[in-house]
Structure P
Amino acid sequence: MSRLTLVPTPIGALHDITQHAIEVLSQADVIAAEDTRRSGQLLAHHGIDTPLVRLDAHTIPTRATQVLQEHGHVAYVSDAGTPGISDPGADLVRIALDAGHEVEALPGPTAFVPALVLAGFPVARFTFEGFLPRKGSGRNGRLRAIADRTHPSAIYEAANRMAGTLQDLASVCGEDRQASVSRELSKRFEETRRGTLGELIAWATETPPKGECVLVLQGAPEPDARVGGAARMLQVQAADAAERLAATGLQGKPLRDALQALGIPRNEAYELAMAQSEPA
């Protein structure tokens, strides 16, 4: 049985790494990396000469089993941050667990945590969304769910798509909802922009951001039961139910019938089913 250790790596400055992480990377039999060139720079910076192999989204399905079988201790690093969060590390963990290997995860950098703190919103509760679907009903459903949450949501987005995602959020939240965009965290050109969605749209359109970005959206106001808050929450629950059922493969009339079986009125069930059937 092998041991797989997930080792967080810096999201920017190369010295933002724990002593424990350096020890594991130095002592492991092999380091599996999402990008060997990028990881090689980090290892060279810290004087680590452990053998390095590539395990990315394309090679994990075919090579992970062999790598785990051939080495007693495998350290895994992603491009940056904590492996398993919006990267192929999650697939590697599943393969290792299914094969009976030991898996451990070290604490360390994760981009959405400083972004949440820098946003300035209360974060006793929050939802990490990762990357949103690019288009279609999957994206629309996620946007609606994000808009209705009463706590902040953290979203990863590529810099070249930031303006479009801000516009999509404004279409379901309104341009007055507060948000922030943090980019290049812990790097030389680190920046956090705060403001309304409308203000951030103007900024991202006029001066397109560069680098790695985290978008944090303020939560919606708490629903007021005296003015229909309870009904609004029921609508959110119905939309969530439609998305979950659609994810199982139900579409059209079968989806509508399943929603009606949950007690959702016929007209609302029809509209929800039609929304989930939109072409991707």
Structure Q
Amino acid sequence: MKNPKISIITINYNEPLLERTCESVVNQTFNDYEWIVIDGGSTNPQTLATLKKYEENMAYFVSEPDGGLYDAMNKGIAQANGDWLIFMNGGDCFYCKESLQSMIPYIDKNSDCAVVYGGTLFEYNKKLKPHFIKQEMLGDLFFISNSIPHTSSFIRRDMFAKYGNYRDEFKITSDWAKFAQMYWAGEKYKSVNLMIAKFNVDGVSSNASLDEHFMEIAKIWSEYQPWVYNINKNILKARKYFYAVLCKLFFFGWLGRYFRSKRNTYRVLEKYTKMYQETVRSSQN
């Protein structure tokens, strides 16, 4: 298939839940896609058996050591021919058989957008939690303490040619950085009220320490949004309390989520500004 509509890229390394990822891909009712699998040289016998079982369904497959998650993703991007890319990594899966089919009309209608994304069902300790980020929640400050779900995002392939691939010096948040970079550059995003994927909350970014996570975010800020470091601390505190009050008044629905997102943004800014500034200064010395 030379020019498929969608390229599904699966990054994997010894993932015990790989079988469900593979099943969810091959069982999609929409079939104008290619499936690219980048394995990091898995050694687990169960993983190897699963890869062999589904290899004939893959448009491209390689199993070799790599430089980490984002290096593997970049390998997948290099092999992709689709107009749109979605990363369905080992352990994650599509929400249902119609996940791709249901998104196609929205993708076609919003072909001028850099990213068209839906909802994600988070799986954590056998509990399921739906996660939606409404388009109205996005803004200049949103990506300072939030991101959109990578597993449920369809990214126009030419965006990587325009803005570059994932930066592998970020070991935890390079997808966050890419979404922020494109949004802050003025690219359009479109949210769709459809559940697209199930995300296994047990990955690299989930297991990383909070400080590691935010140290990478600090680097992102310093490059893409340096004005963040100049926000007055009293303004941060006042806005945090303002949104905390609104959270109590509007607890449910997307408006409640929006105000909680805002409150958390200012919490993060207030708590970590000093640490970020010290990190940036030390990196410049």
Legend entry - Which of P, Q leads on distance in nm of label points 7 Å out along Cα→Cβ at positions 9 and 257, largest value: P
Legend entry - distance in nm of label points 7 Å out along Cα→Cβ at positions 33 and 193 - structure with the largest value, from P, Q: P
Legend entry - Winner on mean count of other Cβ atoms within 10 Å over residues 73-80 once structures P, Q are ranked, highest first: P
Inset, instruction - Output the label of whichever structure in P, Q has the greatest value of distance in nm of label points 7 Å out along Cα→Cβ at positions 65 and 249. - result: Q
Legend entry - Kirkwood radius over Cα pairs in Å derived as 21.0 - corresponding label from P, Q: P
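Here, each number is a calculation from the coordinates, and none is a lab measurement. Please read these numbers as outputs of a predicted model, since none were measured by experiment. Cβ atoms are built from the backbone, for glycine too; each structure is taken alone.
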